[in-house]
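Right after this note come the structures.
Every number in this text was worked out from the coordinates using simple rules, so none of it is lab data. The model shown is predicted, which means the values in this text are computed figures rather than measured ones. Cβ atoms are built from the backbone, for glycine too; each structure is taken alone.
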Structure I
Amino acid sequence: MDVSAHRAFSLLRELAFERVSGSAEEKKAAERLLEVALSTGTQAHIEEFSVPCGMVDHARLVVTSPYEKEYEVTGYERARNTPEEGLDAPFFYAESLEPLNLAAAKGCIVLMNGRLRRADYEKLQKAGAAAILTFSGTTIDRENETDCDIRKLRETLTEPFGDAVALNLRAADAAEIVRRGAKTMHIELRGESYTGTSRNVCAVIEGTKHPEEIISLGAHYDSVYFSTGVYDNMSGSVILTELLRYFSVHKPNRTLKFNWYGSEEQGLLGSKAWVAAHEDELDKHVLMINVDVAAATLGHNKAPVLATDAAVGYVDALMRELGVACETKLDIYSSDCIPFADKGIPAINLCRFGAPGANYIHDRRDCLASGYIDEHALDITLRQALYLTQRVANAAFFPIERKISDEIRSKVDEYLFKKKKDEEK
């Protein structure tokens with residue numbers, strides 16, 4: 001039994017549909033991955049966990065002066081509703097969230113640049129903005145070829161700083177609103193928040209010589225709205241299925257735990273839930289290997305390592321030995337490796353990033369029709385993952401120290417907002 005990029009890509013084609021956190025489609029994908037895992041004769045099961053979800057029933061934005069025009073908008077899920085009659089307020093474009101602009105934001109419907117980050121949200125809430133507007137896409141998008149993003153106010157924003165009215169619009173519309181000198185607006189937002197269910201698909205192969213040492217392999221299988229997520233990250237998920245097939249026949253010396261995580265796109269919720277549910281075994285985990293984005297035809301290979309410089313050197317040497325050019329460096333990566341590193345477990349990410357112009361992500365272009373991924377490129381990351389796992393799983397003595405450098409620890413803490421929390425105390 002060897003791995004097969006062709007077989008993996010066939011499974012990717014089968015699962016090339018939108019799989020948003022907590023949706024019926026995400027559940028369908030989880031059940032199919034479980035079916036594949038069980039077909040190898042491996043112990044496998046689904047672990048459910050709760051996820052905060054939202055549904056927007058109605059969102060509207062109308063510029064009321066000095067001209068009148070309605071624009072397409074989407075409401076942020078889990079945002080605060082406007083009054084039933086809507087909200088009328090002055091409009092203000094805060095091109096930067098510097099003190100001068102924040103001083104003018106009070107009581108206004110505020111348009112900001114970029115995504116709504118936690119620090120920006122905190123500033124706007126403290127400034128007393130009546131509502132927040134963001135925009136997505138580019139000013140040259142064609143409406144029939146693009147979508148107005150659907151976004152969510154995550155708990156990392158609302159729990160410390162309260163809820164807010166928030167809407168998203170297209171970049172071209174945002175530019176027109178500013179260019180035409182909008183002064184006042186009428187906005188409406190109605191939605192509901194609820195608790196949904198997401199799933200992790202879990203499989204385990206017991207080690208033959210060192211079963212007490214566990215290597216965790218992970219990939220997320222969910223996608224964002226409008227995206228089939230074949231690049232991000234069904235590509236990584238099908239690579240994991242091939243590794244499971246291989247090691248179900250070629251038994252490893254160390255225990256391998258395979259996890260396909262749900263709801264990664266909503267803040268690493270699947271891996272966070274898994275780590276929390278398996279707290280009592282984490283001291284046995286010696287390494288986490290994460291695969292997130294692969295198969296880009298035009299691209300390059302990277303391996304961010306959340307461990308030590310010595311671990312970086314080890315991974316770099318293995319990739320050279322394998323004959324695959326791979327940029328290996330000590331750094332964090334915004335994926336399911338983070339909750340493991342937070343618990344002191346070294347993590348290695350294998351990624352193949354698409355080249356500029358061939359790296360569509362988080363929108364409708366992340367699909368097979370875009371023609372920017374293929375099974376031959378998938379095979380590159382698959383071979384990397386297999387070689388790395390073979391070497392660490394079967395080493396006479398585990399080659400990577402169970403240690404996280406101070407630099408990585410600091411970056412993980414910052415990513416998880418721990419530094420901010422400490423300051424607030």
Structure II
Amino acid sequence: MSESQSTPGKRLLLVAATTGYQTRMFSEAAHRLGFHVTLATDRCHVLDDPWGDHAIPVRFEDPDGAAVTLAAGTFDAVAAVGDRPAYIASLAAGLLGIPFHPPEAVAAARSKFLSRERFRAAGLPVPEYFRVKLAEDPAEVAARAQYPCVLKPLGLSASRGVIRADDQIQFLTAFDRIRRILSSVEIVRLDDDADTYLQVERYIPGPEFALEGLVTAGRLQVLALFDKPDPLEGPFFEETIYVTPSRQSQAVQSSIARAAQKAIHALGLRSGPVHTEMRCNEEGVWILEVAPRCIGGLCARSLVFQPRIPLEELILRHAAGEDVSGAQLRDGASGVMMIPIPRAGVYQSAQGVRDALEVPGIREVVITAKQGQMLQPLPEGGSYLGFLFAAGQTPHQAEEALRQAHGKLAFEILGALPVIGKAVAD
């Protein structure tokens with residue numbers, strides 16, 4: 001697989017929720033490959049190209065209508081940035097006759113309940129779980145749960161709204177908190193039936209991992225397996241550090257890959273990127289989710305393939321029909337830290353960026369928060385202050401560089417921020 005343009009002239013449909021940094025990374029990769037890119041985003045169709053990107057306006061609350069609009073164009077490949085865009089892309093690809101994940105598979109993958117149902121039917125280990133409507137009596141639901149348990153909104157991602165409860169009192173608090181999160185205007189406007197439910201699952205102990213891969217004709221190609229060295233034990237599940245290659249034994253890594261392949265088959269995913277999360281313990285590999293998209297945010301910058309091919313470019317080559325089965329990560333280890341939001345408030349500034357950049361192994365410090373931006377940590381929020389990127393000869397070196405660099409940073413967050421109807425003190 002060469003670094004040169006191998007499939008120029010392809011017409012790419014890129015479906016994205018916003019014109020944010022990950023969308024720009026895909027667009028830039030497409031232009032490097034010589035693709036003709038058409039962007040489709042969730043925006044008002046009345047305004048005349050407000051961002052100057054000539055995007056097709058679609059409404060994510062009407063995925064079928066959006067797909068029909070997009071299928072009126074002529075495209076050779078389809079790609080998506082984010083969970084909701086992936087579903088619209090799957091519908092459009094089906095109408096266009098372009099290889100992608102089938103819509104029913106994407107819908108199942110996006111639903112924590114449907115994915116659990118399919119995993120169980122396929123013989124994969126799944127925790128005890130049940131789905132409840134938010135309108136149900138939480139006290140009755142709490143009496144049915146096995147503790148410790150985890151409450152999960154069905155329609156949200158990136159651990160947003162996911163809360164562990166160790167007893168019925170914590171369960172009632174978590175249930176009410178999730179109900180208030182799902183009543184926010186930004187979620188209600190999407191009119192998604194999944195946002196009227198939550199799922200209760202038995203808590204699964206053990207370290208967590210993330211697998212990045214590509215699926216071709218239903219077969220998984222593992223691109224990277226990330227360790228998550230920080231324990232994710234609750235009550236909230238904010239992810240911080242990802243490091244690859246994994247430090248697990250080859251036997252454990254092989255069992256993770258086999259479980260991911262089985263989960264992909266159970267869901268019916270066929271063609272495109274997948275981002276899979278799992279936990280491992282003495283009982284086996286427990287698949288938490290298989291998202292029909294690549295890793296989110298700027299985290300993809302931690303993955304560069306030989307000779308110098310970024311993940312976005314690899315995904316687009318695959319979407320255009322190129323054989324990328326020989327893709328291999330560059331030598332050494334790499335890692336990324338999603339800088340957590342320590343408290344709610346109004347972001348002002350970051351100090352210590354230069355000092356962080358001087359830590360051996362640190363490649364990049366990217367602060368994505370903007371001055372004046374209102375910040376919310378998990379479980380209400382779903383974003384980060386920015387990203388740290390590191391490289392090293394070993395995973396340990398990359399991890400230590402990230403921790404040292406994070407220790408150099410300080411953030412000024414002022415004031416108090418109302419969170420779903422309640423004031424949170426700074």
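Structures I, II were shown, and distance in nm of label points 7 Å out along Cα→Cβ at positions 76 and 244 at 2.7 was computed from II. Hey, distance in nm of label points 7 Å out along Cα→Cβ at positions 148 and 164 derived from one of I, II reads 0.2; which structure? Answer by label: II.
Looking across I, II, the calculation of mean count of other Cβ atoms within 10 Å over residues 284-291 that yields 21.4 traces back to II.
In this comparison of I, II, the computed figure 20.6 for mean count of other Cβ atoms within 10 Å over residues 316-323 is attributed to II. When relative contact order in percent (Cα under 8 Å, 6 or more apart) is calculated for each of the structures I, II, the largest result comes from I.
With distance in nm of label points 7 Å out along Cα→Cβ at positions 84 and 252 coming out at 5.8, pick the structure among I, II it was computed from. That value comes from structure I.
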